[in-house]
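K.L.:
In the part that follows, the structures are each spelled out as structure tokens.
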Structure I
């Protein structure tokens, strides 16, 4: 049961598709199939259901957790040895749903620690627990809860989320607006699963309404620009107001205590963070977000 086979198993388990996994790993599909079959033979049980589409079964999910933790421990050990051998403070790997929020603290971090390598990953919140437990990343910052055992966290900011509209919109002169008044408005939002879309859907569902989505995408930072172009309205966090450059948008408070975002930083419990990661954790935790 060699490490390469275990790493290949994790890719197949994540994608649940042999040809796509083989393409990502840059190996021949028959070779990858033999690797998985050999691994299952060593374990004495199938890890995947093969009736129709390839699916990770319950045994495979159980095994995946152990493999992720084991490979994560090995990577943590490699990095700890490199740090102890005098290769500086090491590196830090930070993941977030969007990276635009971190330009300020990241610039300050690099000024204070110019020799530390910072590796950034844009990642959906649904993938963060797995990445942290597998020690593929050191820190994750998310705008929605990451429920998982073995993680620690600290809240970075709790902020209002505003309705942003074009400057000539009929609501532009209002100080606040109710969710009911937004029924029928064309919304620009992110795809399902992103915190902005979850918030929008939750606000409307709580009032028996469904938002009218005219544009959805992966680039949360593009929402404000599309709103300025007159394509619709959207929900934007207060932190983004600082970088609202160019023609002014209308920022309108949403009447209700539930229209907020909580930004939280997560890391794996157990004290395996490198010096670089601990310094980054301190920088983010002590940053003046407000």
Structure II
């Protein structure tokens, strides 16, 4: 049955939003709505213009017989700045400082609206780059990895510090904790990550970078390549951080354990992604 344009536009938009980074042939939409390709092209032009103007994303057109359209999520600079400033203000609340200088993040990272924006921010950095998997370590980084993986439309894998019988055979590495200088162990199921994967590491919080560096070593054990590191928040670290090329959305730049106060500001995300933000 032929579908009206207004109905086509709504359904087409939903279909594209649910399948980011996926090439969809024009013939698919033409058959789906029983409409001519010329009509579908006009519809896609409307969607493309609206996506760009609203900062929803880029609708990339691939010419040729095997071509089609591909939705690439993005975020506008003013929206990114507003979100980061809001998160910095929320994390600066005094009751977030826990014993030992840790920062309480669970309430924010349990909110779908926050996770959506974090996923968009991180995924926005990798438009046009090849990422085949997102990696994090259990447990706080899992919701972030899931959100990023959704916007990149790739699987996410979870590194664990202890063995799980449900994981089957695993590959393990020893690493040095950046904050405590202790030897720790992490492992990943052999079935989780194919050889030659292009892996993006994400995590909730970083101090000395030991955990992230451990994941980097684990990626090498799978004969794969790390393509980037992104964290929700980092803290000021007095020693030598084990990694130096990463992106942070927020930075905890001052912690007063005695008075139970902390100060949080924007991380390096905005400065490192000037060309990616529109």
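K.L.:
Taking 16 as the value of relative contact order in percent (Cα under 8 Å, 6 or more apart) derived from one of the structures shown (I, II), identify that structure.
P.N.:
Clearly, the read-out refers to II.
K.L.:
Here distance in nm of label points 7 Å out along Cα→Cβ at positions 71 and 111 was calculated and came to 2.5; which of the structures I, II was it taken from?
P.N.:
Derived from the structure labelled II.
K.L.:
Using the calculated result 5.6 for distance in nm of label points 7 Å out along Cα→Cβ at positions 31 and 255, pick out the matching structure from I, II. List each step's numbers first, then the result.
P.N.:
Numbers: I: 6.5; II: 5.6.
Answer by label: II.
K.L.:
When you work out distance in nm of label points 7 Å out along Cα→Cβ at positions 151 and 167 for each of the structures I, II, which one comes out largest?
P.N.:
I
K.L.:
From which structure (I, II) was P(r) over Cα pairs in 10 Å bins from 0, in percent calculated, if the value obtained is 6, 26, 30, 21, 11, 4, 1?
P.N.:
Source structure: II.
K.L.:
Here distance in nm of label points 7 Å out along Cα→Cβ at positions 183 and 239 has been calculated and equals 3.4, so which of I, II was it run on?
P.N.:
Derived from I, not from the others.
Read-outs throughout are calculated quantities, based only on the coordinates presented, and are distinct from any laboratory measurement. All of these numbers come straight from a predicted model, not from anything done at the bench. Cβ atoms are built from the backbone, for glycine too; each structure is taken alone.
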